[in-house]
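Derivation of every value follows stated rules applied to the coordinates shown; laboratory data play no part. Small disclaimer: the values here were computed from a predicted structure and weren't measured. Cβ atoms are built from the backbone, for glycine too; each structure is taken alone.
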Structure 1
């Protein structure tokens, strides 16, 4: 399945649906007219969703190739994989209501917020503990040198 094949198939379906809609108008079949109208109104939203997903995947492929090619970034493959997962998840959450109009993405949004929040808290606490333990001796030396200044403040 290629992008041009998908676009060709979608154009053929819209043309067939248009002719079915005209036939439904001529024969006064309201049910068929409603189905055709709903389908033709759905196609632009489907295209928007597909374009969002395709552009996101193309962009993240370019970015991950640049990340993996660079020698300055430690754990380049892991960083690229996390970036790819983040962009794919974000594109899915944005495009899902367009592709499936009755889909509710609130659970996906909330779980994403919880994931990002827990990562931020864990990284913050980890850095605080690492800096606290790593600078313990330095702070102790500075406190001994500035003991008189500290006593004046307290």
Structure 2
């Protein structure tokens, strides 16, 4: 009887399968880690955006914005978000509002006001830390734009 010869996989194909398998295992491990740590990642993202804006405001103060009042609001907000349960529906809306604020590496009063309003919208009890609206002076008010 003749023996039939089994075809073996080439070494290149075997190496490719192993590499693809390792990459899949790593991707699954990364996804599971992100899912388990999603609260920490969300808090880190908020802290990064808000702290970046705070640092920009300290480096180049904006007329009409009290940096001390803003810093107080930021500290209280970060304390609350780090100690409370995240509401992902509210968080999604909040993060969409604030994510573009420090992207241009400069901050103006409208961006700071948007950030403060978003923080108070997420935690309404922080309204007491807001400066009085009469104190807020934006660089371009609707009246300025119309008259230009």
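A value of 1.00 was computed for FRET efficiency 1/(1 + (r/R0)^6) of positions 16 and 32 (r between Cβ atoms, R0 = 30 Å, to 0.05); which of 1, 2 is the source structure? Each step should come with its number before you reach the end.
Values: 1: 1.00; 2: 0.75.
Source structure: 1.
When helix-only ellipticity at 222 nm (-39500 (n - 2.57) for each DSSP H run of 4 or more, over all residues; to 500) is computed across structures 1, 2, the figure -30500 traces back to 1.
For Cα Rg over 2.2 N^0.38 Å, which of the structures 1, 2 scores highest?
Details: 1: 1.88; 2: 1.73.
Once Cα Rg over 2.2 N^0.38 Å is tallied for 1, 2, the winner is 1.
Among candidates 1, 2, the computation of relative contact order in percent (Cα under 8 Å, 6 or more apart) that gave 26 used structure 2.
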